[in-house]
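The next part holds the structures, each set out as structure tokens.
Quick note: the coordinates plus some simple rules give every number you see, no bench work behind them. Note that this is a predicted model, so its numbers are computed, not measured. Cβ atoms are built from the backbone, for glycine too; each structure is taken alone.
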Structure 1
């Protein structure tokens, strides 16, 4: 019987790494699959890597561990030429999305997936997001 194990490609697996951050942080494509937690009462943003063809399918999960008590709320910033495609927001280059301070709640979160061309697509949303004006 033929050994087909060498012909089957392994699917992209979620690593399940956790990283709790207390201040602004810039993500790298090599961090794909990591679950990032906002762990500060002071609102801050995670900055996404610029989208490029090689990043198609790269994803990050974000969860509120500590709700923000001031500012605009915890958020995510795309690169200047990237959009975030999400419910209730207009996909526009260089516009942050965030949980409004009033909407910041422990356990709220979402996943962003790179399309490799135009930007990041939000899926698995728990909570309500807003977009930078």
Structure 2
């Protein structure tokens, strides 16, 4: 009976997807990049409005408490800062026009993404709406 239970547990583990911080578009590429700073928020920007990007060491990572890399995306209506590790894969997907979404993932899952990118935080600074939407 224990062999059956072990096999069932192994199958269940194989079926459960591991957490990931990004999705990529298949044929035709992505028209929007959707940013998910938290599970309840989704903000999309047209890929055509991406003016520039910069991947650099995170200047706040000096104390070792912050993620080591920062990817800044400059859209025509907003600046986006993505902080994490191994973010070079996201840059490759941007260059291939296939980055569809980026999600922040809690630090406790950082080890589960393997060699893939881990996104700790996404900050969006809107240029076109300084006061935001009145609520």
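2.3 is what came out when distance in nm of label points 7 Å out along Cα→Cβ at positions 79 and 111 was calculated for one structure; which of 1, 2 is it? The partial results should precede the final answer.
Numbers: 1: 2.3; 2: 3.6.
It was calculated from structure 1.
With relative contact order in percent (Cα under 8 Å, 6 or more apart) coming out at 22, pick the structure among 1, 2 it was computed from. It would help to have the intermediate numbers written out before the result.
On the way: 1: 22; 2: 29.
This figure was derived from 1.
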helix-only ellipticity at 222 nm (-39500 (n - 2.57) for each DSSP H run of 4 or more, over all residues; to 500) derived as 0 - corresponding label from 1, 2: 1
With log10 I(q)/I(0) by the Debye sum over Cα atoms at q = 0.15, 0.22 Å⁻¹ derived as -0.66, -1.36, matching label from 1, 2: 1
Distance in nm of label points 7 Å out along Cα→Cβ at positions 71 and 95 was computed and gave 2.1; which structure, 1, 2, did it come from? 1
